[in-house]
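The structures come next, written out as structure tokens.
Quick note: the coordinates plus some simple rules give every number you see, no bench work behind them. What you see is a predicted model; the values in this text were computed from it and never measured. Cβ atoms are built from the backbone, for glycine too; each structure is taken alone.
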Structure I
Amino acid sequence: MNRLTWRCWLVVVGLSMATTSAAERPNILFIMSDDHTTQAIGAYATVLKPLNPTPNLDDLARQGMVFDNAFCTNAICTPSRACIITGQYNHVNGVFDLGGRIAPEKQMLPICMRAAGYQTAIIGKWHLKEEPNFDYYKVLPGQGDYMHPVFRVQGPQPWPHNTIQHQGQHSSDAITDATLEWLRTKRDPSKPFFLCHHFKAPHDFFENAPRYQSYLADVEIPEPPTLYEVPSTFGSLATRGHNNELRPHIGTSIGKRNPRRSYATDLFRLYPEEFPPHYDVETLSEDETTRYAYQAYLRKYLRCVKGVDDNLKRIFDYLKAEDLWDQTLIIYTGDQGFWLGEKDYQDKRWAYDPSERMPLIVCYPPAIPAGARSDAIVENVDFPALMLDYAGAEIPQSVQGRSFRTICETGEEPADWKKETYYRYWMHMAHHDNPGEMAIRTKTHKLIYFYGCDYHGENQTPPGWELYDLVKDPDELVNVYDHPDYREVREQLKQQLAELRQRVGDDGSHYPKCEAVVQEFWDYDEADRAKAIEISHQFKARREAELAGRK
């Protein structure tokens with residue numbers, strides 16, 4: 001018995017006489033999709049709501065509580081999942097990027113659930129590389145394939161050699177089939193279950209099941225207001241460069257703004273049938289390529305969402321038919337948000353709300369009022385604490401998050417509940433051209449610091465700060481960092497950010513050369529800004545040389 005298992009076992013034994021019996025504790029179904037953003041869920045009432053993409057999720061929301069301020073601490077798949085499995089921020093659990101892994105003995109959540117008497121299972125996307133420490137698992141290797149998916153399963157050979165393929169199936173269907181099979185044939189009715197059902201969809205590049213190909217085929221999908229033009233008040237030297245010289249190079253695009261990576265070229269290469277016959281990225285204007293790419297993007301994305309939603313109905317119907325619905329705590333989320341064309345961005349990673357915000361719906365009819373909403377700030381490091389609380393298990397001291405069960409059941413925030421989120425994205429300029437950044441978000445403001453370097457303090461992009469008044473400017477379009485009316489708020493948030501970093505353990509010791517850059521531009525005085533302009537010029541020259549070398 002490893003140390004974490006021993007601690008979990010001790011607290012469960014110590015509480016056994018004071019807590020409810022296992023029979024009275026709910027089953028826990030934790031559902032997570034990949035890149036399913038709030039903008040594509042009807043319960044969050046966005047411009048896509050008239051398309052009705054998620055009727056089953058919307059029904060779940062009507063029966064439970066919707067959280068409007070749930071946030072990830074690092075908007076990228078592996079780090080977000082590591083936060084949930086450990087209850088720790090990434091600088092503590094050690095998973096900074098897509099290369100991270102969580103060893104079986106450090107997978108706190110299933111270990112403590114098992115110690116609390118739960119039967120544990122995970123089916124679908126895993127993405128943490130090491131063998132899952134669950135009683136049962138059937139998980140995709142790495143990102144996994146949309147069609148004909150292969151799963152890693154328990155078997156006679158050690159991890160990861162035992163596999164099974166679902167030939168001819170879409171991953172959303174195969175994952176749901178596997179979950180229903182586990183519920184029907186492998187579940188131990190004498191124990192409550194902790195079941196993780198994790199979709200691959202709708203992760204890019206959005207390969208939908210063939211039966212959805214006609215869905216939205218003839219529909220003009222509503223466009224976000226900032227798809228074609230972003231006001232000059234948005235962003236900073238860090239995201240636009242000096243005199244906008246880095247607009248083509250910071251953040252991958254829908255249209256052909258970013259010459260290195262865009263849906264205008266990538267989606268056309270994969271799905272030419274979604275574009276008109278006359279489509280030509282070289283001859284059409286940027287607005288035209290943006291228009292066609294956006295429509296193709298949203299059709300493919302929402303078809304994958306539709307597949308998720310339809311498969312959720314199969315699970316919900318089973319729970320109701322077997323009289324398990326009222327005995328099961330259901331949590332639905334995505335591993336982070338996702339950009340659906342706002343500001344001509346794709347993917348996630350940014351500290352802005354479309355990617356930092358996570359969908360979160362919690363349903364448990366015996367205890368959580370139907371149709372409730374909460375604007376309490378919740379982070380993904382809090383999710384495991386909530387589940388352990390409902391399981392009757394004490395939360396280990398290693399967990400940095402807190403249970404928000406009281407909020408779920410009463411709608412009221414405890415007086416000492418958190419007032420801000422901490423965000424940090426470490427994968428500087430990897431894959432989607434996002435600079436290294438950290439941020440603090442309250443209910444009223446967001447302060448983002450783009451320090452702009454990799455782990456070793458190299459490959460610098462121009463550092464810069466951005467401040468948004470979320471009450472007046474919920475779409476984060478006006479950076480007021482230098483506005484004199486916000487000087488006091490800015491300095492207060494900077495101090496809060498510095499203190500929050502220390503409180504959560506991001507003290508700079510992980511990557512000292514990176515931290516040296518963080519500290520160098522923290523004050524952002526005139527000398528810092530002048531140096532940032534020089535860095536902007538230098539990065540532009542490097543990127544243009546790289547692009548020229550590709551031709």
Structure II
Amino acid sequence: MLYDQKPWIKFYDKMVTQEIEKPELNYLEFLNRGLKHDPGKIAFHYLGSSYTFKEMDELSTKFALFLIQNGYKKGDVVGINLPNTPQFLIALAGSIRAGCIVTGTSPLLTPKELIHQINDSGTKIMITLDILYETNFASLQGKVPDLESVIVTNIAEFISPVKRFIGKLLKKIPVGKTNPLEGMKLFDFRKILSINLEKLPELEVNIDDTLLYQYTGGTTGPSKGTILTHRSVMSNIKQIVQWFVKSEKPLEDSIKTALGKDICCSGFPMYHVAGMSQGLQYLGLAGTQVLVPDPRNTDQICKDLKKYKPQVLLNVSTLYLLLMDNPKFKKIDFSGLIFALSGAAPLDVHSNLRLEKIIGKGKVIEAFGMTEAGPIATMNPFVGKKKTGSIGIPVQSTKIKIVDMDTGKIEMGVGEPGELIIQGPQMMDGYFNKNEATKKAMRDSGDGKWLYTGDIAKMDEDGFIYIVDRTKDMLLVGGYNVYSKEVEDTLYEIPSIELCAIVGKPNPQRLGSEIVKAVIQLSNAFKDNSKDTLEEEITKYCRQNLAPYKIPKIFEFQEKIPLTPVGKVDKKLLRK
């Protein structure tokens with residue numbers, strides 16, 4: 001009865017209800033309302049240029065008209081192969097207004113990965129950068145039968161003409177060749193937006209229609225497309241909005257209260273579920289977005305934070321670490337910041353406290369989400385009690401259980417680790433064209449379907465959840481389970497360590513057992529220190545704080561630990 005009692009409910013803020021109402025609007029209706037709410041308001045800032053919602057409304061209408069006039073219809077798939085640029089938002093809104101399904105496609109995919117996602121999703125038309133077209137698309141010819149058309153654009157299309165001219169002149173703005181490919185139509189983004197503005201035809205959309213094929217990270221195999229419907233997306237928007245709006249009015253009034261209130265700056269790429277969710281939410285809420293095309297350019301982010309003073313930050317934990325290493329970040333006035341959400345990867349306790357010293361106590365809110373969960377499933381309270389190191393408590397209308405990892409059916413007690421499973425209206429409908437994978441991830445335990453996350457977690461007596469590890473990251477050392485996150489959290493307490501990862505290496509002397517290996521990226525101040533001395537100091541600290549079998553036996557110091565496109569440590573690559 002532990003999980004049925006929902007011990008976390010008593011920690012909900014006053015304005016948060018246990019359940020959310022079923023969505024009254026589909027996302028298209030929500031989007032149209034947001035685009036027309038305040039035409040003069042800024043929709044997005046991008047590298048010094050700003051565009052209003054009136055301009056966003058007109059540009060996305062033209063994109064939708066282009067799709068319709070070229071024969072694309074409801075249910076056809078549009079791929080957006082872009083970083084965070086105005087073109088991404090325009091194509092996203094325009095595709096939805098034409099009734100198409102959107103799939104975000106990472107600009108960092110290899111041609112092989114790109115071919116897989118295009119064919120798996122049935123993408124018919126794709127928008128990409130000219131430089132990506134030149135490097136990747138020639139190799140697609142003859143291998144992507146569903147792809148009929150490609151729209152090409154440049155990274156600098158929406159900055160001022162003077163900056164664009166100077167940037168191209170100095171070769172600071174890359175430009176790719178766009179030679180047509182046989183059997184594939186080629187369009188220029190700027191030209192398709194020069195068509196005459198007309199009223200869009202009426203479009204009938206059901207709340208259970210598919211909105212997105214959102215692809216997983218592919219860290220355990222080929223990436224899979226999650227089916228996210230208008231219902232799942234709108235459910236999660238309702239959950240998030242009520243969580244952060246200080247209003248005890250009915251939820252629909254809370255959304256109206258939130259309209260146009262905040263400026264958000266996010267380094268999450270929009271092809272990733274976190275960035276996509278934020279982009280969809282702010283378009284519908286008529287909020288301003290500060291677009292970050294390159295999250296590793298912390299100088300530009302700091303410049304934008306100083307200039308636009310966003311009330312909301314949304315980033316992966318590693319980006320906060322990069323920002324804290326930039327002296328400019330510490331000089332910014334964060335008095336107007338309401339909160340900084342951290343997700344996609346856990347933020348260790350030490351880094352959490354460091355960040356709060358810069359932006360303000362109580363402003364860091366850790367959350368847990370995943371592509372399959374639409375994405376947000378748990379968060380720390382906005383106003384009330386937060387627990388550093390915890391991913392918070394289940395959001396409204398969301399149930400969680402922690403179950404044994406063998407059968408997936410036995411509920412674990414307080415403080416006992418097991419697999420985290422989730423149920424809620426924001427969950428995916430399944431994986432596109434992947435029935436077996438869907439059955440494995442979405443299982444019926446007698447009380448409806450539950451999403452089995454693959455995350456090992458534990459819950460405390462208050463219902464706050466702590467991620468212990470990913471099931472694939474857990475090591476087996478001499479018959480003992482070693483949770484890599486526990487070891488990593490201990491290493492992060494050592495000042496010399498900037499970034500780290502624990503991976504297992506097969507033990508040649510014990511079949512089925514592993515050796516704990518630590519891959520370490522040093523802080524700048526310690527990069528010239530003796531590695532042997534640092535290894536001794538790290539081992540000594542681990543002996544004081546970890547059981548002997550958890551202590552790393554192998555150390556590897558790297559100049560830069562590889563990260564996935566969204567900013568997580570790439571353990572798949574490290575294991576290789």
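I have 19.0, 59 for Rg and Dmax of the Cα atoms in Å, for residues 298-513 alone, calculated from one of the structures I, II. Which structure is it? It traces back to II.
Taking FRET efficiency 1/(1 + (r/R0)^6) of positions 26 and 418 (r between Cβ atoms, R0 = 30 Å, to 0.05) as the measure, the highest value among I, II is held by I. Taking distance in nm of label points 7 Å out along Cα→Cβ at positions 242 and 538 as the criterion, the top structure among I, II is II, with the largest value. Which of I, II yields 12 for relative contact order in percent (Cα under 8 Å, 6 or more apart), as computed? The read-out comes from structure II.
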